[in-house]
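Visitor: Next up: some structures, all given as structure tokens.
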Structure 1
Amino acid sequence: MSSPPAAQAAPSPTARKAPSDPLRHWLAIEQSERVVAFAQTALGKLCLYGVAYLAALPLLSAWSAALCVSAAWAAMAFAGHRVRIVFLASWGLTLVEAASDDNDFAEKIQAVMAQEPGVVLSPELLAVGALLVLMGGLWLAMQHVIRRPDGLLSRRPFVCMLALEAALLALSAPQVDHGLLRVLVWSMVVVFTPFVWFFPLAVADLRGRAADTPAMQMAIQRPFWSPSYLPFGKGAAYLRKHFSPMPREQAITHIKGVKLLLWANFLLLLGHVLTWFFSDQLALPRLIDAIDAFIEGRPLPIATGWMVLVYGTFRYALQIATWAHLFIGLARMAGYRLPRGSWRPLESRTLMDYFNRFHFYFKEILVDLFFIPTFFKVFRQHPRLRMFTATFMAAGVGNALWHFMADIHLIAVEGFWGAISSFSSYLFYSVILAIGVGLSQVRASMGYRPPTTLAGRLYAFVFVWSFVVLLRVFSDGTRDHSLEQRLRFLLSLFGLN
């Protein structure tokens, strides 16, 4: 599945320029034939494995780093067993993490159990059990798609997944069930939600002519290199496109993966340095604390408030880049030369360019599931409105839905309307972002090109990042403040009360 030409107005992270300065030339070691030849030897592969493991340690636990790097190395070294290796590593990591006492699934199930004090069970055990049931359900669903390629599930997999999610939520309502049954249903909701974003990609590939086997589709439902809510690397078709079985190409991909892991470590170190300087030395508060202080009638000086906002935006961008580089670095270690997940967002010259560069795979899943279906169905006689609407659906509706579902358990904790109310700030952010990106996309489709002069590029940088920084007030990831409180805080930074 690919985007319409207009949806690719922004340069893709796959675009690369030849090194133009000595530092980049020195770092481009994958262009050295001697290094590539060494990487194909047994000693070279062992060295790359060791460096990759050490690079993954600061970002992952010791056992998960060992599992991910070993599985990636084995998938490349034993290509004939790639499907088995990826399957065992992906589901093994998911199940083991679910069984631990510090994981996302168990924490959310525990929050639900707090609403049903009479239920005394292990949230880790509930998470593992729900995952095993889900594995069986996904396998049966894929078999159904193969048998009935024209069925509703085959034609509308994302809609079917959302419908099933809604049915589970309705079944888990306190008016319907209580106690153990409600906890069991919510356990399924919690573990099912991430796969809403993975399964449609598998269905799209299964319906294609050169589809991978259901076993491979299962293996990458939540691949070991990115155990998150987001398909880094998308589906099987995209992975095939970026895989080459040639030894030389594999060696280059291996080297690029290690480099990306090392770069993730550099960004992690930079984050620690910034925390030490701004938080420890300058005692700069977090954005949430700055808003608290404003609400309590003791606002920070305006200059300090702006510093908090700019620093918070930069730290968030740094966090996204760090984890994106880790995930794609591990995928490259497994042999998939995927584009970066975050690629020089500071060079963005339009809002669409920023949306493409900042979080590439998040943008891609929104394009596949929201932009493309909308683009080919609505306003065909009005190309600009068609482009704007499709972009709004992706950057606005899809963006908001993804983030709301990431905290789906809050419906059990706060109630449906309570969860919606606490999400109002991010909804506002999504609408404003979607309008900005949509207008930027329409301008690109009309032939407007980013400025190339120094003054024009400087203006574009200031415009794009002013927009991004201002919107950060509404998208800091917390739900502690209302939309009105955040708006008042933002106005206070301009001296308006």
Structure 2
Amino acid sequence: MILHQQFVRMAKEHAKKLAVIDKATGKNVTYSRALIGSLILSSKFQKYDEGFIGIMIPTSAGCALATVGALMSGRIPVMINYSTGAEANAKYAQKKCKFKTIITSRALLEKINCPVIDGMVLIEDIMAGVTTGDKLKAALKTKLPVNMILNLIHRGDEHDTAVILFTSGSEKDPKAVQLTHRNIASNIENFGGYIEINESDILLANLVFFHVFGLTVNLWVSFYYGMTMVSYANPLDFQTISNIARDEKPTIMVGTPSFFWGYLNKSEPGDFKSLRLMVAGADKCPDALRDGYMKKHGVTLLEGYGATETSPVISVNSLEFNRPGSTGKVIPNVLVRIENFETGKECATREVGKIMVKGDSVMKGYYDDPELTAEALVDGWYNTGDMGFFDEDGFLWHAGRFKRFAKVGGEMVSLVKVENILEKFVPEGVSCCVVEVSDEKKGSYIVATVSMEVNKTEILRRMLNELPIIALPRQFIVIKELPMMSTGKIDFRSVTRMVQEILSAPGSGL
């Protein structure tokens, strides 16, 4: 299935239905108007270089239609992260993927204080240049039968790249992930069928489209099924999102645990009660968060697991098969193998190993990086870099990044497990994470970072009841504001660097 072709089919089938309720601009866009808009943008994009075209626009009808329009014009959208370091990210994308044109928004650039760099084209200027003739021409095209419209736009192939997305770069420089139409479409069909998504659903789209979670599950799921998308550009505006949920009564919402905490704290009881599917991903979902949504809104918060390279969904809990704490069952037509990180053999039930994934939703590869691609993909199996295990009933449990396992005193220690236990004993309101510090003389050891001073002796005494001595943090360091990624995850790369700087500072006494 080719994504922009499916959008055309849905737009024709649901012409009068609302495609996007854009809460940031106050505009409601029907499928008929969305098709006209994407055809106009497609024609405007024809004058730019073929191949890649950058898109740096906040979550909105405009961003959604620019993405569709790019594909209709035969260009491949490169989604650019504007949340932190927009200028550097834009230049990095241009250099990495060797292209020039970036479609962006004047309003966004002004808001984030990003200069207009060479190659940037402002969507406001494009729209100002749209003539009555352009509108009439596009409107007439939309009256044609589906197959005739498809013949007027770039047809493409399901194995063509549909998007370039950059990995978060929490551990090293961002990689350019190539996802094909088949990758994304198969993922949508497989998890959509499993959790029973349908065209009558209303989706609250509050995630950024430059991350796979937002691009697939907010943008393409909505257009693929012909649903109504309620979009809002800032997932951190907790109060507004809660109000939107109350007013628009969406039935599906996905997000990260850190965002869901914000909505839980700012919402009034029942604001989210219309949701039949609420799924947390991208990070571990605490029991307290699940309990909070059930008590305040009567909604079951489900947990899922995915990766940029798998388009993204690998496993998800459903209302029928829900095991809190696990990441659910592997979705249909996706294979997962748990592999011993030393022998490469398949692990037994409950034995922790590397999570390997195979199937149609696994990426084409990293753009212009054959070595990294060969490292990540072997015989079609993608090495997620995550550790986990299957329980007796086939639920997948995530045990943390492979890089979040530390070899201390010859033993493999899960930093995620240490973190989970530490979280139980720090006072309420204290953020924490643990990192590994390498020491040539003493060997690796674990350091805990906390957002304020805590009673270390008491915490360690309580942790000792649940962990061996080698897994206990050797030191506690106060970092008042732990650096976060735009996804809401802790930026472990930055935390580790900060800890190393603090430990090596002259006179630190550490």
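Visitor: In terms of mean count of other Cβ atoms within 10 Å over residues 203-210, which of structures 1, 2 is highest?
Guide: Of structures 1, 2, the maximum of mean count of other Cβ atoms within 10 Å over residues 203-210 occurs in 2.
Visitor: Here is a further query. Which of the displayed structures (1, 2) returns the greatest value of mean count of other Cβ atoms within 10 Å over residues 195-202 on calculation?
Guide: Of structures 1, 2, the maximum of mean count of other Cβ atoms within 10 Å over residues 195-202 occurs in 1.
Visitor: Mean count of other Cβ atoms within 10 Å over residues 331-338 computed as 18.4: which structure among 1, 2?
Guide: For mean count of other Cβ atoms within 10 Å over residues 331-338, the value 18.4 is produced by structure 2.
Visitor: Here's another thing I want to ask about it. For which of the structures 1, 2 does the calculation of mean count of other Cβ atoms within 10 Å over residues 179-186 return 23.8?
Guide: That value comes from structure 2.
Visitor: Comparing mean count of other Cβ atoms within 10 Å over residues 387-394 across 1, 2, which structure shows the greatest value?
Guide: With respect to mean count of other Cβ atoms within 10 Å over residues 387-394, the highest-scoring structure among 1, 2 is 1.
Visitor: Quick one: helix-only ellipticity at 222 nm (-39500 (n - 2.57) for each DSSP H run of 4 or more, over all residues; to 500) came out at -20000 when computed from one of 1, 2, so which one is it?
Guide: Source structure: 1.
Visitor: Suppose relative contact order in percent (Cα under 8 Å, 6 or more apart) works out to 18; of 1, 2, which structure was it derived from?
Guide: Derived from 1, not from the others.
Throughout, read-outs are computed from the coordinates displayed, never taken from laboratory work. The structure displayed is predicted, hence computed values, not measured ones. Cβ atoms are built from the backbone, for glycine too; each structure is taken alone.
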